[in-house]
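Some structures are shown below for you to check.
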Structure 1
Amino acid sequence: MNPKVKSITSRKLVQILEEKSKKGIDLAKRMMLEEKIQSDIIRHALEYYVSNWEILTHPAPFAIAYEAVGGDPDKMAEAQAAVVMLSAALDIHDDIIDKSETKHGKQTLTGKYGQDIALLLGNAFFVNGFMLLDHSASKLRPEKIQEIFHITKRGLFEVGDAHALEFRFRQKMHANAEEYMQILKMKAVTTQMSMQLGAMLGGGTKEEIEALTRYGRILGILAALREEFIDIFETQELNQRLQNECLPLPILYALEDSNSKKMEEILSKKKIREDNAEDLLRLISQSRRVKALKKEMMVMIEDARNLTYEIENATSRSLLDALVASMVENL
């Protein structure tokens, strides 16, 4: 484990992530809003999406990796904006696939404007994201550019493959928890990709890039697992998953325990109420397998922290340690 460093509070960590994401998000917003769009409904949908843009999952890790290897923050915005656009495209397409009409209390593009409009905007984000990534990498050596696009292609194919594999788990109360866990690990490639690109474009050494790539995969897995827990706390999200998606992983694990009959009764309801969700949380907290999952998450955190030995900058190491540790807060 790294030597002791000054701890970062949760509130301070969020502020840091917001600050490190700001340049890329602002540039991505400006570029998208400057596009000449004749359709009023597409324009309104775009304005709605960017007005609610709070994506930190990918631009912040990209920036942290970029700066950790000595990259100049003032030269990062264009590449970071490319990552923002690509992650937005994935986010929009994910909502289309899952038929998500709301997310964290707000309407998604799919919920407010329908799947057709959401699909068109998601495609627009993909196009602009790839073009901007190409432009930001244009000064690099040809073989480095080729590697960057190979990494991006491989990452997008892996996350697409994960979504396709997930289809068979929809609306199944007794889906295989370990198989679903493997799908979540595949989806973590997007965070890995963001950090790998950040380290490469920031000029990192082979060892630094490798360490931050592996750290990114672990961070992505932990972030995905955190969302699985959070979706149980939020009744609206839980009902959405019960109707259209796979049940959250902690529920799948808890259902494998011998005392799952009460959980099955709750999950058989047409709509889960707040009191039902509280009963679920209590049963999940008692699950032997869920307790084991939380221990696995702690081991992942330790593995990620050990990888930061390759980073010389003490401030970056402290931030990387705090970021990965925050994934289990209040769980």
Structure 2
Amino acid sequence: MKKATFFLAFIVLTNFISGQNISKDYFDLVNIADSLYRAKDFKNSAYKYSDAFKANGWRGTSNDRYNAACTWALAADPDSAFFQLNKIATVSKYTDYSYITTDSDLISLHNDKRWELLLEKIKQNKDNAEENLNKPLMAMLDTVYVEDQKYRQQIDGIAKKYGWESKEIKDHWKIINGKDSINILKIKSVLDKYGWLGADVVGEQGNTALFVVIQHSDQKTQEKYLPMMREAVKNGKAQGSSLALLEDRLALKQGKRQIYGSQIGRDEETQLFYILPLEDPDNVDSRRASVGLEPLAYYVNHWKIKWDIEQYKKDLPKLEEKTKRK
């Protein structure tokens, strides 16, 4: 099962269907399908994914189609599983060969004669995508990405075990900050020498590494490289959804309201998550859609936040005061 990737401050990047209007029903149904998967009700999860694709004109993200394939495989329906996997291999040019070959959800497909044919197609996609890449630079950036993410992915587990204000969490953040200080030097050297490199040069993960390290850097560094990233988005060398996250984070650091609602806070007393101060809540979903982000209600569900626009507008002054005190 493909899971969303979480960044610092609990930012989720999603595989949105670029340039297309997505039905709200689609996101609601995918959310239900994911819940059913976690409850191990695989057959009904698979049906919900099908309902989601149908509600959206039979279109879906490659990530959701991959997850649908997993549920069909676990529900002992290999034909439907291969249909979804061949769809992303052929249409979306899926390239993650190492992931698909180790995903335990798909083990039931391994003895099917169609499995090797599928892997050949994905391997060819991978080879084609990497043919003109700068391999040494890509390898360095891939290492940076792993170092950036590895320790952040451990935060939630440590917090659940010891508490958010525990010594263990504080010690863990010291490790993260140390890794960040090394990573930012490496990323600055790349950006200052080459500019913002696209996935066509350093691969998807290498391209993402440039973003996540800047996203996790200090305000001065973010202000320096934000114009470069804006230009990269115009030139197709960075994702508009990633830029939106950086714009939001920097706006909050500058004492402004965020634009896209990507930044989530946590109340130290209640331990509950909330959406940090947001500009013009009524039109946030239009802004999010324009940069390839899913509706806010779907996004914040990851933190069990119920998106109620009218209530949020009433709470906004208190949220701004709370943010200023931090």
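FYI, it's all coordinate maths here, none of it is from the lab. Just so we're clear, the structure is a prediction, and the values are computed from it rather than from any experiment. Cβ atoms are built from the backbone, for glycine too; each structure is taken alone.
Out of 1, 2, which has the highest value for mean count of other Cβ atoms within 10 Å over residues 62-69?
That would be structure 1.
Suppose you compute mean count of other Cβ atoms within 10 Å over residues 190-197 for every structure in 1, 2: which one lands on 27.5?
1
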* Taking FRET efficiency 1/(1 + (r/R0)^6) of positions 86 and 142 (r between Cβ atoms, R0 = 25 Å, to 0.05) as the quantity of interest, name the structure among 1, 2 where it is greatest. => 1
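Upon calculation of helix-only ellipticity at 222 nm (-39500 (n - 2.57) for each DSSP H run of 4 or more, over all residues; to 500) from the atomic coordinates, which of the structures 1, 2 produces -24000?
Derived from 1, not from the others.
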* Asked: Any idea which of 1, 2 comes out highest on relative contact order in percent (Cα under 8 Å, 6 or more apart)?
  -> 1
